[in-house]
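Asker: What follows is a group of structures, each given as structure tokens.
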Structure 1
């Protein structure tokens, strides 16, 4: 459909990428990844036609339509939401009007005449195309998309200008999905979506009939939507088959293979240089020396680009609180006549990590504000436990910062024991690099100031953290640092996040807010969904039928357990599971083992390729024998791994 050939692009004096060859086919489901500033959004704009290449060429097949959703900046006005979405079908409406006019004309002309035949023929062609474009179900399709993206039916008649920037982007996304372009280009589409809308978008993209390329900082979203990753790294495009998890494994294997080849090449170069230097002036060795000089000149040197360092920062741990951290007793909260929730009773204990979930407007931020003491209760009682110190991170936390302070100086005052190198590394992880660290806080954008406010909170955290959407404005790298810090944190956390991977790895309990209630579920988001879908009831019924499937382990225990090994998700388990619906824990174990097997297959294939390369260069008879045996062993390992992969894949497919 669309193809880059030797493509390159600069942004000012900075080279983003060069020598890029990339073909997007009609079945492509691509995740575009890379560090901030590497050129991901620029690539999307080039595909959309709003930017041009500086080098090379881009070719498009005839009839290709590309639909582009930027990160932000879109604003709509002048129509209701429903009318705005229906406007994407103006050509279909024109067909409908022409069909109505043709119907009237057919009733007026002589049925036996040629004019009637011409009109009827035109009507038939139009009606066929109208059906093909789903003309009779347009309103239903618009309603389905709007509902999926979180718009209540009462919102459909509201004017678009009444909605905030995030909801404006949802409207723009709805229009784009309804247009169904041949190539869908989505730049961080999940930024403005809650979990329910993200889940719906995942399913929608799963059945999308054409190609799409998306940028996302949501790892789970990438894992379930794409089957290929394109990474912009070191000014080149690198291609990986599979989802984000598989990309990480393949990238690690590719790096390992590159380092091995680099080491082998360095050893050969050193051997040649030693020989040349030793016998350069020995007449009897002149021919051999010249031969090695030519070989040395022909070697294309392998380079290992400098990797972006992973930041591991040891945040100080807070002083311990009492066992009971917070307690609600029959709490209610209302704003005028609008009741958010009532009769809410729960207890939060030391060390818990509680995720608040629910649709936008359900009351997640309100509950966090009540816990932080930022809002008064309407009714009921709220108690903080012994030695509890609460700290609240709001969505607009940046308002609490000193606008005149410089970032690096401000952070240095907060952490005088840290070196400038440590502080700059941490700031770099939260996307402040180069001269950015010397900026005054007042000149930063709202998102940048929120990132900085979150970093300041984590440097010396209280023992009860209340975090309202801390993952907003963070890229994958910064989210990993935040997740690692909170998983090591010994205090108590209550948080709101729309990042599924973040919740799954952090939460030990989930509080669902909606319909004026707070429902409590043990475990992480995956466990919460399993229970919502009736998993607990089905499991109880299965136990009564003596099927005794596994019970999901308590999430707090699961987090500390070792990763599944060959003994936990073996091919025997796979065979036993055929014909039964797996419970989530068994499925997760098998999926984890499947990913491990895929990683081992990638590494084994890389090892085979290396063996075969090394066998092409004779060193000694003993070395050739060793490499031949190693190659045979690796091929045997690969055969066993492929057999296990087939059994696991078949079992998961059968279980549904």
Structure 2
């Protein structure tokens, strides 16, 4: 009784919080709250806690920025009532329904991730750095069943993603029902997932579902580009007089029958990747949509607007720019379809949005996206190839917390070798373990901050990719003699290392990787030692080129990891790649992406001996372009996992110096 009373006094009088950016409290929540305080050795039973919550509406929460008051909340657990069996055990203070929803999401994670003693007595003061935190799914190219979409939205919402951007039309197909023009839904007018579309009933169902989770749905009908399905059906361009007349009837029907709800305030009109030949088309469509009670969103680059001519801007490429005074969302380097499952989430975790650490009058937040250009069979495979789970968690963390000092050209995909940022990332990985335990093999991830390597400086190979250099012939060491010169090594951390990122070097799109100035016609080696507490069979996730699921890249040749002669060895025994299910030699978006990426195949069985195990990786390169892949990735992945890929391997120690 005395300890509980002391806990109340501690929270009410001292009001001490731990800031996520200053000290790393053991709060098992993603995204980590802005401020968190935990009472020592006091717990509330997790079972039934969600039913014993008192909610108080307040005009303002002290200590919260003005722009974040609507979504902010204060949550106290175990500090309100000490009367067993009666009264609330948790209290929420908030300004609005949105704040209450966010508080309950935090509490739900605390309950789900609680230890055997329950949820700690704690106090949270929390708010988002950016008010708009979105995820976009391209259902125009690839139809995703409504039940699967609901699961995706629910997962995002659990981690406080509050926008679902629904890309509904593409060259491959028109995915909304039309009663005005039913021929648009005829199978013959689709080139993929023929005749599959969402009925107005399903659309309204998803709108209501998003609303129940506190998620704003933003539908997109891309115009006048990305509209081959429209043109196949009507034999005219959207920009023509006939096409615009048809399009207006379609848009009117879609808004009236599917998206009439006031909880859908925006309607996205695309305008990207197309030559606009009719200068009246875009202003006319903006006015048409606004007349139906919707604000209008657009891509940038896209049509050119002045302030006041559009309501929401979404930047999608290195040329994308915000529009002064208009809410602008950064989507530029958040394309999960180009991500791997380890290194790219690091870059997202450490990056701000549009080079601003929190929202301002123009930068409202960001959107992560999956574009489905390549055919993939099944939602689970689609999410795995696109590294969805680890990537959306990293995005959710940075979007909510803010405070990041740099954009992608800062830390980039490099895990810091030491210091405060390394500890912050380790804390994030600790919290990721709860999600990994829940998802198992569906989430291709293991803690990687303590996976340590030494990577050599480049050895010049003169374009001879199979040329052998000292690390293959000598003992592993920090420096080698070659052709009268010293070739050194540098330390790196991570289960995946980009030597050169696909978005870089140079320009806004630069994402920092291991080499600031990567060299062509060179061979690099990565090595480490792994200490295992026992002899054991484990699984290995390995690859040297992540095929972007939006690209028609060719599979590697059978028996090879890639077209560069990359190789892996464990204890001096070479690790060969799996048998590739694809063997085509002509790049094609409709050839199903199969087991080329490690995320969708069983881990390779490998044997660890008790004690130290030697790992060596050879990574040659000629140039940074090829006929096999449009986006060239000089990288490697090497992650040890349980044989089924459903859990990390306990007790491993990675040390290039062979030190425990």
Structure 3
């Protein structure tokens, strides 16, 4: 290591330690061990531009090993990104530009929010897959348009390698043969609890070779020349690659190689000892102008000609001025896309009757041919969930522009991979049965936190999935989804509402979940697509004098309307309110709520799931006709009767309550 590099790496380490110590917490061990790798990546490898953080062909860095965040922030600062010394001094503080763990766009240069082990691994896979997809579309317009060839680098740790999400994502990446994806593995063989010897001894190199990865292992992870060589070789391999760095956690600390340095702070004596060892005498949070200039020159020398060449190619693309190419360039420039779908353009036969799963398939295949940025798949259940895009290939290395993605039975990774695709502005969807929503919770949560417009399609809701097992009855899943902030959940009652649901999804930049019944459902009289944006509306109005209200969602709206009709024949004048989206309804405000649900009228709720959330609308706990039991296996008709949730039982309960 030359003296300029040695000095800059030492200052990078101490800047990170200053941040952690001032904050009173952080992860000093990984900073001291991985600083040479981080420094080499920025000064020798990355195509990034500190003044153009939204440049579409920039290399992406994902921190699945989220503990490396303070080191990354310090590196961004030294590399000239708009992160001040004051920002670093406020590490972990409220409203800080540099939070404890990575948060997308905060600070600039952070590509994704990561927290749990494995999140970032899947994000990186999604980014690499999305890049390949969009690059293929560009080259279809002109074979010389190599506008999108960035590499995704993902820092991972021993903790990531213990995560089931990581194993799912790496297996999927291997099946996709993704190039331009490089994992940088900090193999320090230490966790917060102690050595990995008893929890992670699997022969990692052989594991990755067996997957078809390019694999390189560096025993000396302090040699910048060797680090650069290894990463460049991985980049040139044309395979999904992993470089394993055998580092020493907390290198040069009193507690070098011990789990105690994994998290927390270094003592003042320890920090001062390291500072003396590095021959640094600057005050805390100060770095030398020489190091800043050296890093800037290292980056500028390498990237300026690349950017100039790219600009020439981009100008060529703009001059071609074709509709498809303009749409692609707009996506790359803005990071988002508009999908035009207007439900009022389609007329539905009054005699229409089928499951909403089948209806959804038809709607998706109206949408897909009109927009190249709508793609997705299922966690092994695409034929059951009926989420296949007709006329399109399955996406893989041979057919990279296929819009159908076979994720396999990998619900956890699927959700995070969808987030990675969405980070490029695509509008991806993922499907499975509702009972598996919990498997995807972390990914759904991250969609909501990053405000990514991913669409989750869940089928086989509630008791109507009872044939196989009581374990397949998703009693609590709707409540879990509705509890997730910034996620809009839709449970449409019929095809008209489902059409309106897709209208709302494409008009929103937020994540959404659609919950669909497998029941055969007619087109309901009074159903509305335009009212879905309000979350709830009157689907059946009372005849003259309002004597009661039934709120229902999904397939239960069919029963509610029949009950209202039958009880109307018996003298009870009942309004039925369909509430496909609780979140949208609550956003409408009190005035609209009182129009739909006047407070002085008895109100019953019918939904075949958990009752916990419906107290907000029902006249009391007894007025919530839901299910708080996992029930039992059997044919739906028998299970409904056993649970007293068949039509006759529901009608008797409603009549008793409203009379």
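No lab work stands behind these numbers, since they all come straight from the coordinates. The shown structure was predicted, so the numbers you read here are calculated from the model rather than taken from an experiment.
Asker: Can you say which of 1, 2, 3 returns -15000 when helix-only ellipticity at 222 nm (-39500 (n - 2.57) for each DSSP H run of 4 or more, over all residues; to 500) is computed?
Answerer: Comparing all candidates, it corresponds to 1.
Asker: Assign the value 3, 15, 24, 24, 19, 11, 4, 0, calculated as P(r) over Cα pairs in 10 Å bins from 0, in percent, to the correct structure from 1, 2, 3.
Answerer: Checking each candidate, the match is 2.
Asker: Suppose Cα Rg over 2.2 N^0.38 Å, for residues 154-489 alone works out to 1.24; of 1, 2, 3, which structure was it derived from?
Answerer: 3
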